[in-house]
1. Using distance in nm of label points 7 Å out along Cα→Cβ at positions 130 and 146 for the comparison, can you identify which of 1, 2 gives the largest number?
2. Assign the value -9500, calculated as helix-only ellipticity at 222 nm (-39500 (n - 2.57) for each DSSP H run of 4 or more, over all residues; to 500), to the correct structure from 1, 2.
3. Which of 1, 2 yields 22.3 for Kirkwood radius over Cα pairs in Å, as computed?
4. Once FRET efficiency 1/(1 + (r/R0)^6) of positions 90 and 186 (r between Cβ atoms, R0 = 30 Å, to 0.05) is calculated for every structure in 1, 2, which label goes with the largest value?
5. With P(r) over Cα pairs in 10 Å bins from 0, in percent, for residues 122-257 alone coming out at 9, 25, 27, 18, 12, 8, 2, pick the structure among 1, 2 it was computed from.
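Nothing in this text is a laboratory measurement; each read-out follows from the coordinates by a stated rule. Just so we're clear, the structure is a prediction, and the values are computed from it rather than from any experiment. Cβ atoms are built from the backbone, for glycine too; each structure is taken alone.
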Structure 1
Amino acid sequence: MPEHDILRRFIFEKLPVQGRCVHLDASWRAVLERQDYPAPVRTLLGEAMAAVALLSATLKYDGVITLQIQGNGPVPLLVVQCTSRFNLRGLAHWRDESLPSGLKALLGDGRLVITIEPAGQGERYQGIVPLEGGTLAECLEGYFQRSEQLPTRLWLTAGDDSAAGLLLQVMPHRERDPEAWRHVTLLADTVTGDELSGLSTEQLLHRLYHEEDLRLFEAAPVSFRCQCSRERIEATLRGLGAEEVTGILKEQGKVHVDCEFCGRGYDFDAVDVQTLFVPDAQSAHSGARH
């Protein structure tokens, strides 16, 4: 039976290799319900959602991992975030309705940025690499090679109803075995998109590695959930500055902001705007008006 909105970790007992498999269904459809993406953008965004869910399993503390792709092609921006609790959200911008296929044609020249932000006061980490590779999986593999020096492979797929991914990675702090790594990745290269999305993790691992000794861990649920809040929108408006926000207020009678991730709207009237830029009142102003 296929799995729905879960991530599972596994390790090879006798090889220095670990892996993760993710299946997104309702969490992926929740993103599609908020925006009618053209097919090439939908595929790329779904692959990115699966990839970031896989990457978030590396977080050792509460926090958020963000994948951002910026390019000069028809798709200039793609952003996906996942928390350490596997709460996902994502969006993409595109310029034309008639879009080419293929990563390079969609994104053009650009860069891939991965940011890890601890929930507390820990240090923020950001890695930036050029977009190199014919697929998103290849770009991410290049990121790990450049930034982490940790051999990593990904297999990603996305359709209208589901997205899925498989990640294999050499285990850190273990003696590397190039032949073992070649063996497990060559077998994984035989997997099809239908198998990746349609088989459960247990079925997929049996299909690929039935001769290996594997340990499969309990499933972790994955869900769509936006982290937007009125407080975060207030911080964004303060960043724009009093002059610009006041100008919007005079022109439109209010300041309205929609969250691009979930579509939730936030309204600010004249009193709200005035309060935003009064330092002593900022901490006290935390209303829930929408």
Structure 2
Amino acid sequence: MSEAAATPTPQTEPVSAPLTPAREVWLHFRQNKGAMIGMYFIIALVIVAILADLLAPHSPIVQYREALLVPPVFQDGGSWRFILGTDDIGRDILSRLIHGARLSIIIGFIVVFLSLGFGVVLGLSAAFARGTVEILIMRLMDIMLALPSLLLAIVIVAILGPGLFNAMIAVSIVSLPHFTRLARASAMSELTREYVSSARIAGAGTLRLMFRTVLPNCMAPLIVQATLGFSNAILDAAALGFLGLGAQPPTPEWGTMLAGSLQYVQRAWWVVTFPGLAILLTVLAFNLMGDGLRDALDPKLKR
């Protein structure tokens, strides 16, 4: 055997592929157990909302007059026909909670879409225009922030009229200042960077600078705010529904379910407890996920 054949070939260590920004964010995000629990809960909630018609054992608005205030199945007098019991007019609570999940997801999506869209436009306009335009936009946002959010939403719904759509519009307006201020602050920070000056020298117009150059670099804090805004939208919509200004009966909305069951809280605890738990867990899940995204997207908070 020749000496060349006898010499062992050195083993080269495999070179790991560089981490993409998305993968790096995911690696930091999944280290937060609370954020992962919140994400899994939200995924399950979305699946339930999509498959509500298949998963709900009954219609959310059908009244079973022979089964008024039936307790949950794990309590004496309960029945597997109504796993979480029925309300004061015989509607299945589990079915109403499942369909309420779909309604809550729709409310959160529409509110965040509207407030984020208009907030980004106003914030970027204030950052680029400066002068009188910036003063008018930001002072209006300050006035809106000076008022209690729920009180302002009540005033808007009182002007527009009670209803689910008007409640979503009111919550969107209430959430607008947070996105506007955040977009303006992020844009002003990016305007001092060299790549923006290079784009100006290259002849990029104002709109291109706003939406193609600056906005993509401002998305990280806006995504976090959108996640937290989702939970605020669900909570505010439930509060308006509880006050009778949001979704109207028999719409299976969690806040409306609470409002219609208060007088039975002592004799039928389940009619209030389960909708309240649904609101609590959903808002908590979005807040946990938002905190995890903030930690993963902010380099200063990465461990």
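1. 2
2. 1
3. Among 1, 2, the structure yielding 22.3 for Kirkwood radius over Cα pairs in Å is 2.
4. Comparing 1, 2 by FRET efficiency 1/(1 + (r/R0)^6) of positions 90 and 186 (r between Cβ atoms, R0 = 30 Å, to 0.05), the maximum is at 1.
5. 1
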